[in-house]
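Structures incoming, each one as structure tokens.
Each reported figure results from applying straightforward, stated rules to the coordinates on display, with no laboratory input. Predicted, not measured: the structure shown is a model, and the values here were computed from it. Cβ atoms are built from the backbone, for glycine too; each structure is taken alone.
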Structure I
Amino acid sequence: MRPDDPELIRLILSAYQRGVFPMGTDTPLQPSDLGLPGAFGPWVQWITVDPRSIIPLDTFHTSRSLRATVRAKKFVITSNNAFARVIQSCANVPRGTNSGGSWINPWIIDAFQTLHNAGHAHSIEAWLPAQSPDTKPTLVGGLYGVHLGGAFFGESMFSRPDLGGTDASKVCLVHLVNHLRRRGFALLDTQYSNPHMEQFGVRDVPRGEYLRLLKAAAGHEVAWGDLESLAI
């Protein structure tokens, strides 16, 4: 199935509703028996994990130093201004596939761009302001994910410390959580837990509990809306 196939949106959202998400692969796989129609070919594998990691929105933790970074307003934070650049920047970070490359392959990039164009995937970007009228702001961090009802599935994030973007992805995450709270989202899914995410209060939940949380969150329609300024 091509990533620009109109049927793809329904199939991917159906997968997320079942607790399944796609990852690019560099190894040909047989289609998994996950109840998903369509022939996906060797470009993508469909993953379900148990336990599943979430960040409870009401207990999201930020360190004192990160709060100070947010208050300093070093970065200009936007939403959906550079989705294609954010996902490509995330793809440029090695993620540990068999070949040592990224799981965000061209199929994934095109598929999520299709979701974004249809309003089902969003990005948050961190920019350093332009230094002169002749220059443009510099993209130094960001994240993206999928929006389904009152659930948001975080997919990937990146920072460019070499360009002055130290902690830029963390600042984007703080703004994401604030935005999800204000808009009335109920679930922030992070798929996996790792030491980087543990600092924010990530919690692992058994698959059964996760599916109950997902069903409740996805059943409430929540608009993405505009990103508002953050006071912290």
Structure II
Amino acid sequence: MNRKTAHKMQTDRIAGGKVILRAEGLRKYYGSGQTKVRALDGVDLNIRQGDFVAVVGTSGSGKSTLLNMLGGLDTPTAGSVKIGGTELSALNGDQATIFRRKQIGFVFQNYNLIPVLTAWENIVFPITLDGRKPDEDFILEVAKLLGLNDKLDSLPGTLSGGQQQRVAIARALASKPSIILADEPTGNLDSKTSNDVIGLLKMTGHEFRQTIVMITHNPEIARMADRIIQIEDGRIVEEYPLD
């Protein structure tokens, strides 16, 4: 499939829904001259509200760089990222931090839980950083869906890898963000637990109308998404919806 065909498929797919995340001409270069590395080399991407998108590619293809750009964790060399109409490059450091905490939920491969805090405290921690009051009823609903009801008082070290990843998903959902960005969320899990976690992520995303963008190297996990985007050498080379 050539890039023109892929772009038409993308246009057709988003025609029926509101685009919540848009990247245009996204480039990220490191170094200069003959040593220049083109981590991203002109990415155009539209993701509509409620989509569950898997980004796949070989190691060094640029998929993690793309996720960092979409989440405002890094700044592009050129191009733009808009979330819900907000241009990320227009925000200063403090504004970007607050925007991320309110609008974007991150799920990382290594969970990034604070070991001295209970599961509940980890879940609400980003919200309390903003001086906001957690919506306890909503969080308890999320915890119930994720099977964490009896684990909320537990420290991360007493939980299995799958349970820790569920806590990380609950933390990402707790602030009711527009978008969930997941970087290899099943990389440390066995195949059964991986399928369970992605199934729960997909279920909660549908339940709470979250838009999910997930990086994975696992083709079976990618096929659980609604749409797959393949990136190589910093460019989108193929994308297709899944029924």
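What the table shows:
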{"item": "Distance in nm of label points 7 Å out along Cα→Cβ at positions 63 and 79 - highest-scoring structure of I, II", "result": "I"}
{"item": "Structure (I, II) behind the derived value 2.7 of distance in nm of label points 7 Å out along Cα→Cβ at positions 111 and 135", "result": "II"}
{"item": "Highest-scoring label, criterion being relative contact order in percent (Cα under 8 Å, 6 or more apart), among I, II", "result": "II"}
{"item": "Comparison of I, II - label where Kirkwood radius over Cα pairs in Å, for residues 127-182 alone is highest", "result": "I"}
